[in-house]
Structure 1
Amino acid sequence: MTPETPTEAAGASSAAERPELMAVLNVTPDSFSDGGRHEAPTAAERTASALATARGLLDDGATIIDVGGESTRPGASRVPQAEEAARVVPVVAALVAEGVVVSVDTMNAATAAACLDAAAGAPGEVIVNDVSGGLADDAMLGLVADRGARFILSHWRGHSVVMNELAVYDDTASEVLAELVSMRDRAVDAGVARERIILDPGLGFAKDRDDNWAILRRLDDLLALGHPLLIGVSRKRFMGALLAPDAPVADRDLPTAIVSALCAERGAWGVRVHDAASTRVAFDVVAAWRAGAQR
């Protein structure tokens, strides 16, 4: 593997840029920290609730809304594709009609296709965010290639029901880096434009606490692959390990904002968070620090 430097590769982030602030919007009954928040007697009411939350996240500073209809927490079972699509497509359609950039968090090509169809002619944009990097559905890479969509490709070893068993490494960071490059090359071979690929090391997916920190320590090596880099640590278990054992999940927003700010300072393209407001403040701190350094 011969990684490019970020300055040589199209689409790579510059440390001087303000990163994208991707806010999580789970339209699910069982996501680990906010599942069931938008459950309602009717689908229309569920959509209305999700849209109200999305608009609040945008007011808090989010630049992308990440809409998901299937939980990927450890141990979660798969959701029928039609049910997933019924949860997310109305939300995506409404947001892109308002000019919002949306990432659809799905491993199903049919759901991604429906969301891309909903965005046709709309002022917003749909990015396909596949935590399996195209491995869960053989049709995904072809769809993304045909549609020319931006594609968030994550490191992945297996579905939620088995992923904890797959967190076995000799050299975590090096293995994740090599596997991510292999997945990237598979996507490019399938016709996905290299400059449309955003990489995500998949923190928390088939990785234990120390694995995640080992990967973050090698952030520069991930950036050197020459693609925009998305980091998602929000409210994950290894953030909770920094707190008291009985701390509520929402208390993980503070370490999340700190890690997100550190990633911003290093040049990440974006971060994925549940609480947009705290991370926006953390980004403001990074921006002020940079401005002071230039005086």
Structure 2
Amino acid sequence: MVKAKPMPGDATLAPRGYLTLATGRRGYLEMAVDMALSLREHTELPVGLAADGTLARLASERFGSVFDAVRVIDDRFLQGRIRKYGVAEASPFEEVVFVDADCIVLGPLDHLFASLGEHDVAMLGEQLTREDDENHHGFSTRRLMERFELERYLKTNSGLFGFRRAPAREIMDAWRSCYLDEVRPGLKGSILLGRWMGDEIAIGIVGGRLGLGTLPAPHAMFWPQEFDSIDLDAPAKPLLHMIWPPPPDLLARLLSDMHRRRVQAGVPPGGTEHWQAEVGKLTRMRWRRRVLERIGWW
């Protein structure tokens, strides 16, 4: 197992830090590096990586200057779409703000740690009741609440959230059990209708049951309808999550800034293939979603 570098304070855990995740393809590690370098422009706190064994070894060998700690995700989380559920167990920090690898940080995020004074887990999103009915990855939130006998449902984007390590381990185990025992067997037919049965559905169900907290408004993340108006020289929000294909000029500027950061940090170049592939996937997703919207399935 790859061990974390020595951290300030506690010999094992630092009090507070950021964490990201990379498993499977090498491209996810390259994106995590670009995210971490953008984050370092806006914080003095340590930045850690949770990864599978292969990418953890590669990160330690090739990107030792980027991550203050590298930890290996337990094998029981390396199946399906539940990898993110293992970050609390793998965390080298006691209080954590998690940022997805496919994000670029445009401004300070340190203020989000204040939410952990009130919540063990604080997600980006909102708690909905049965009086609300919103679309979450193609699912009606009201119908999800009826199906799983919920009074509330946590509609969230899991690209950004905060947690306190010790209590979050139990909560994320509940996410895992919900996904494997309830969501996957109970909703598997939904993919035929174009719905996405990702990690956030189980988070939403458990989040409603436990009344998990939310990060403060206004939300720190740009939403798809805001992508066309993003000004990287004066960003209105501190986080760009690649959940929608960016306009070509915005993508070109992002890639240029990523290259600049790597050169300045003395980090091996990563190329653009992984980001271009991600944008290609998002472009296909956008087309598919628009088709489903036209026929009334989304």
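What the table below lists for this structure:
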read-out: Computed 17.1 for mean count of other Cβ atoms within 10 Å over residues 41-48 - originating structure among 1, 2; value: 2
read-out: When distance in nm of label points 7 Å out along Cα→Cβ at positions 177 and 273 is computed for each of 1, 2, the largest belongs to; value: 2
read-out: Origin of the value -13000, where helix-only ellipticity at 222 nm (-39500 (n - 2.57) for each DSSP H run of 4 or more, over all residues; to 500) was derived from one of 1, 2; value: 1
read-out: For 0.45 (FRET efficiency 1/(1 + (r/R0)^6) of positions 145 and 233 (r between Cβ atoms, R0 = 41 Å, to 0.05), calculated) the corresponding structure among 1, 2; value: 2
read-out: Value 19.1, calculated as Kirkwood radius over Cα pairs in Å, assigned to which of 1, 2; value: 1
read-out: Comparison of 1, 2 by mean count of other Cβ atoms within 10 Å over residues 201-208 - largest value held by; value: 2
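All of the numbers you see were taken from the coordinates with simple rules; none came from a lab. Predicted, not measured: the structure shown is a model, and the values here were computed from it. Cβ atoms are built from the backbone, for glycine too; each structure is taken alone.
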